[in-house]
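In structure tokens below, several structures.
Taken together, the values in this text are just the output of simple stated rules run on the coordinates, not laboratory data. Only a predicted model underlies this, so the values are computations on that prediction, with no experimental measurement involved. Cβ atoms are built from the backbone, for glycine too; each structure is taken alone.
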Structure P
């Protein structure tokens with residue numbers, strides 16, 4: 001299978017739009033966590049929260065991947081942090097190069113969300129990488145995607161975030177990253193993590 005290096009083929013004038021999108025993601029995420037009605041934070045963690053730490057925006061971590069759709073997806077139960085499970089199907093695989101290293105991840109679709117108008121084109125990429133437990137949450141990170149129109153898909157890890165369980169292990173059950181999505185690479189992009197929430 002042909003793999004594609006980082007998204008260096010995009011016109012330079014597209015980069016400003018991409019960076020604006022990433023900055024908006026950061027602002028929106030902070031606003032969500034600062035909103036008492038939306039935040040997963042509780043008690044002192046909420047009162048002390050000023051904003052997320054983020055890796056510097058780096059378009060090296062925005063990659064155009066070769067996408068192979070699963071022609072016959074089989075529903076399965078994805079374990080969560082609470083011991084329960086959530087229903088997904090493996091929608092396809094994305095293969096790309098990062099720093100010259102070929103990587104492949106599975107991309108999933110929620111069987112519940114696909115029934116809704118708002119999220120029926122929503123895809124889910126849970127992943128782990130070599131920053132976990134150091135600069136990012138030990139349980140990995142998530143990336144939200146849309147169903148691609150063709151056989152390519154953009155994975156912008158600058159938009160990756162920690163699950164709610166990283167900040168509140170009591171009120172949420174978060175999908176556990178499957179073993180096949182553990183990447184032998186450092187993804188130094190998106191939200192960083194300061195583990196002050198589990199002490």
Structure Q
């Protein structure tokens with residue numbers, strides 16, 4: 001399964017409008033596309049940064065959606081008064097849910113660069129060593145890992161039940177990230193925290 005992320009750096013004052021647009025226009029349009037298996041939206045109301053992720057049953061479905069998605073992306077960027085838009089395509093390597101994410105859920109996302117040729121090794125280690133420890137963190141709901149094999153990079157998104165749980169786990173999360181990064185000889189390029197503004201995901205368990 002595959003995913004396309006669109007990162008929009010918009011006006012913080014327009015984030016609520018962006019969330020409303022995603023719910024009323026974006027998701028209904030994407031849901032009808034062949035091979036679509038879900039969509040989520042992460043939002044940072046303080047900076048205006050939003051990440052839209054569409055999930056696809058296979059690479060062909062993701063590629064076939066590019067034209068229609070492009071027009072929807074333009075509309076979303078306009079609503080959010082975006083300064084920049086970044087697009088990336090990924091393979092969904094891991095998805096594990098312990099409990100449903102409610103309306104107050106928040107996400108901590110970590111982007112990493114992986115040594116060339118070691119993406120599979122990183123995915124296996126993530127499943128075997130890091131995932132069980134993340135699952136023990138208070139307020140944990142779910143985790144996903146997306147990888148770009150050609151680019152030798154990945155992004156992990158850990159969802160917590162609310163902002164308080166996100167903040168309580170910040171120190172433990174940092175320690176786990178750094179330990180895993182050292183073991184994998186990978187480089188953490190960014191860590192960011194978001195509200196889970198919307199999630200309609202029908203991706204099966206992949207852990």
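Supply the structure label, taken from P, Q, corresponding to log10 I(q)/I(0) by the Debye sum over Cα atoms at q = 0.22, 0.26, 0.29 Å⁻¹, for residues 60-123 alone with the calculated value -0.96, -1.07, -1.15.
It traces back to P.
If mean count of other Cβ atoms within 10 Å over residues 52-59 is computed to be 14.5, which of P, Q is the source?
Going through each structure in turn, the value belongs to P.
If we compute mean count of other Cβ atoms within 10 Å over residues 172-179 for structures P, Q, which one ends up with the highest value?
The structure with the largest value is P.
Tell me which of P, Q gives 3.8 when you compute distance in nm of label points 7 Å out along Cα→Cβ at positions 28 and 140. Working shown, then result.
Details: P: 2.3; Q: 3.8.
Structure Q accounts for this read-out.
Quick check: 25 is what I get for relative contact order in percent (Cα under 8 Å, 6 or more apart), calculated from one of P, Q. Which structure matches? The partial results should precede the final answer.
Working: P: 25; Q: 29.
It traces back to P.
Between P, Q, which one scores greatest on percent of Cα pairs over 13 Å apart, for residues 132-179 alone?
Comparing P, Q, the top value of percent of Cα pairs over 13 Å apart, for residues 132-179 alone belongs to P.
One of P, Q was used to calculate helix-only ellipticity at 222 nm (-39500 (n - 2.57) for each DSSP H run of 4 or more, over all residues; to 500), giving -8500; which?
The value was obtained from structure Q.
Which structure, out of P, Q, was mean count of other Cβ atoms within 10 Å over residues 20-27 calculated from, if the result is 14.4? Spell out each step's value before the answer.
On the way: P: 14.4; Q: 17.6.
The read-out was computed on structure P.
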